[in-house]
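Every number in this text was worked out from the coordinates using simple rules, so none of it is lab data. Keep in mind the model is a prediction, meaning the values are calculated, not measured. Cβ atoms are built from the backbone, for glycine too; each structure is taken alone.
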Structure P
Amino acid sequence: MTYQNTIARMRDVVTNGGPGWNAIDPESAARMVIQNRFRTGLDIAKYTAGIMRADMAAYDADSANYTQSLGCWHGFIAQQKLIAIKKHFGTTKQRYLYLSGWMVAALRSEFGPLPDQSMHEKTSVPALIGELYTFLKQADARELGMMFRALDEARKAGDAVEAKRLENAIDNYETHVVPIIADIDAGFGNAEATYLLAKKMIEAGACALQIENQVSDEKQCGHQDGKVTVPHEDFLQKIRACRMAFLEMGVDDGVIVARTDSLGAGLTKQIAFSKEPGDLGDQYNSFLDADEVDPANITNGQVFISRDGKLLSPKRLPSNLYQFRAGTGEDRVVLDCITSLQNGADLLWIETEKPHVEQIAGMVDRIREVVPNAKLVYNNSPSFNWTLNFRQQVFDAWQAAGKDVSAYDRAKLMSVDYDGTELSDEADEKIRTFQRDAAARAGIFHHLITLPTYHTAALSTDNLAKEYFGEAGMLGYVKGVQREEIRQGIACVKHQNMSGSDIGDDHKEYFAGEAALKAGGAHNTMNQFEAA
């Protein structure tokens, strides 16, 4: 609905309200309606699911259409990210948000900082989704409010051409609200618990849920040791629970990202149920590290399975966990991914120990033999030492090609001494093109960094503290922060405006007219930044 159509509709509503509504200005009401396009989280989930499905189809047509996101742990961070994207690129297309369970645990739990082991309150996840979208909607309201003010100025100046241009811009306004891929960990319990939490996350606005195949009460960060997976049927129940939650909430095209941690998980908590040889349970059990049973040497507490007509005893640890055979990780990943896609998942997430295009592609090639349009969400993780990994990859490639590498020590390639060398330059170029290359070769539809704003907050705070509490004093803040905000056109240099002060002034005028006591007058110190 256009700006003028919205005003006309509000005029009809006000007129139908009777004489008591005469003080309501239809155009002011229309502006508030336009500034609040999304009434509920479900409105957002339905809208963004459509965007994500269209992006997936575009990627299937051309792998250059991959998508990206950064992990956000606070609404302000998400807001500034989207404002920056619109500022630098003019559009939010193919840019999403990622909600990291790791950052919720480390930064948003009432228990204080926690490891990524699903110990945080599960209600904090939908709460953060709601917070992220609250800040993005406020970014819309702020930007549209500035457009409305500019429209009023154009009208006062009698500039009909500029007024018409602004109305067209309002009619074609691109929202800051984008899809979010939200981490539901391993479901925080059984399938019913997963379903209940999924509903809350969808109600808050999530159009995509990422769920992993670890044991819920043994869950570990994907880049730590001690990961324990569940049999496929247990995981598929949770995928079905997420799908049913989407359908119940009316988000029929909601997206499920099935994550497998099998590449780095050497343990399972239970032996899978199997009815006949070759079924899914039997395939899962076939990866168990087991010894053929010697009837003369049966020990207390041993567990037995049959395989190929033989009686075997899986190796059980003192923790009551069973271990998989070494070297079976990739085979288990491929089976996990195929079965997930065949049972309701839309996208895959393969957690790897390093960013290596060919390693990922090798598994995806096998998956695509069964599911041709299989595609991934990939964690460009800060847990990887990107500099070291890619320098080592270049070193190994050079060595394999017979190139002289005697000037380099492979074990010390992270050293600053190698910065600016031919090897480091080639490695940096591979890092720069990693997302593009992996999208084309390894089926990666969506690239994300899980914890970037965790690290940027730490780095910028360290730099400020070093300067401000040192010899630079106040110049440490002015030179390192405020002056750069001004020079780079960072919107929140006018922090009163960013916090909603001008929106509040507009509302005061709508509600009180000439009697409005507004904060943005001549004595507001934010006016010092107008010239900037």
Structure Q
Amino acid sequence: MSQLSELFRQGKYDEMWDRCCGFIDLSLPEFMGIQKRLLMEQLELLKNCQLGKGILKGANPTSVEEFRRMVPLTSYEDYAPYLLKRRWEVLPRKPILWQYTSGKSAEYSYRWAPVTARMLDETEALVFALSFFSAATKRYDIKIRPGDRVLYGMAPPPYATGTMTRVFPHEMFDFLPPVSEAEQVSFEDRINTGFKMGLDHGMDWVLSMSSVAYAIGERFKHSGGSVDIKKLVKQPRTLARLIKGKVVSKLAGRQMLPKDLWKLKGLITYGIDGDVFRDKIKDMWGQYPLDFHGCTEAPIIAMQTWDHEGMTFVPHMNFFEFIPEAEAVKCWQDPTYQPETFLMDELKPGKYELVITNLHGGAFVRYRLGHLVEITALRNDKLDIDIPQMRFLTRLDDQIDIAGFTRLSEKVIWQALENSGIEYEDWTARKEVVGDKPELHVYVELKRHETRTAQEVASAIHSELKKLDTPYAELEEFTGLQPIDATVLPHGAFKLYKMKQQAGGAELAHLKPPHINPSDTIVEFLTSIAGRVRVAETEPVTAAV
């Protein structure tokens, strides 16, 4: 048992808060002091390993300023020869484990990243911080307790979120299902099992992808909260919980929702769709989800606190640099271009590409994540947090450029679709050229009760995009174009694609088509599956209801 776990078991909650959440009380100069000190320690490790010598290219920086001037920006291509083969002997520190995420199919299937023991220790403290913040209403307000029941909706190891769950002292809680059992079954079976266990035993907090939390609520709404008493007569606790939820929802004059069954202490979600589903998850579950930002190469970058607003950067996991959006776009268009970067204490509100250097013996140096973030404020005045606040916008390489007027991200298209009120199963979109005119083409599978035509779908999304994206609205104003088209896909298209991928042995990250810029092969499959097979209508998630 780790030292933090022992403190938690002993109920030393104030000390736990100081150790895990104290970074939010740093002044900006203190934040930068930690950043610079740990960077110089990391540089000494890099200078003495094969990977570091290759990345530094003979440079010997002795200060942060020299580091930024002498060391070039990097991408995964610079690390692939070492990391794809998991060559631990070339790294600054021997890793304790490896984790991966999906890569670009034209380059490699996965991006592997090493995790050192020190990185894992720091991650444990930050997962505690996430759980504390998710339930708190003020500083030192720790509501979680050993034995709490937790719905386990994270991806399994070696995905980064699975690593986070493993490093957290999950044995001190009642995970639904237990982590050792969950990692032996499919993601869908895990969620379904955990949901059934929550109905029987109760549920105190949720760790989940945003889309899963939303999907559970949707299943409640569309099932009408129907209860088969004959099937549940031998499960009295489940039956009692469902009947109570049914009564609560009936008195409220609506369909049953998760908040009618459980009063959660905390709800932690992740995923690019967090902002899209934020308000709907609040309505379904009774509280806002706590969001955090991270990735395989940098597991935890920033997190929301108890106001559930902007995310606060974590100072001791990665050294941060920022490229202004316009410079970042130029850099993606011309890989030889080396833009100027800014440090945390040099920022102004605006949009930036995030550049990280791993600390504590990690592998990545001045690494361009491709993540576009927005600095929403230089501090959180409401909670007196003296660190810039951020929100994640999109990946720079996952945007659709329409006639040079606007770059539409996955998040803004998704938000427009949600705001339109269209009832849909899933969607994908890409840029297509019709004649000589570029347009956004959205391929969407509608729910069976949704009767809108493709033209009506395109018009509804177009109207919402104009509200969300000023350059998009100006494109119609200046040119008279409505640069959008839609195709309504056959029912079951996405389900059948998933079945095809599963039959081919695809991993979790490759089961669904990408939302942005699907290939011709994917589009052809989705648009031509009518009549091939009857696809089951019932989703596996929350099948117990």
Item to check | Origin of the derived value 0.90 (FRET efficiency 1/(1 + (r/R0)^6) of positions 131 and 395 (r between Cβ atoms, R0 = 41 Å, to 0.05); candidates P, Q) | outcome: Q
Checklist entry - A value of -15000 was derived for helix-only ellipticity at 222 nm (-39500 (n - 2.57) for each DSSP H run of 4 or more, over all residues; to 500); which structure in P, Q was it taken from? => result P
Checklist entry - Hey, mean count of other Cβ atoms within 10 Å over residues 147-154 derived from one of P, Q reads 22.0; which structure? => result Q
Checklist entry - Suppose you compute mean projected area of the Cα convex hull in nm² for every structure in P, Q: which one lands on 26.5? => result Q
Checklist entry - Any idea which of P, Q comes out highest on distance in nm of label points 7 Å out along Cα→Cβ at positions 291 and 411? => result P
Item to check | Rg/Rh (Cα atoms, Kirkwood Rh), for residues 123-258 alone - highest-scoring structure of P, Q | outcome: P
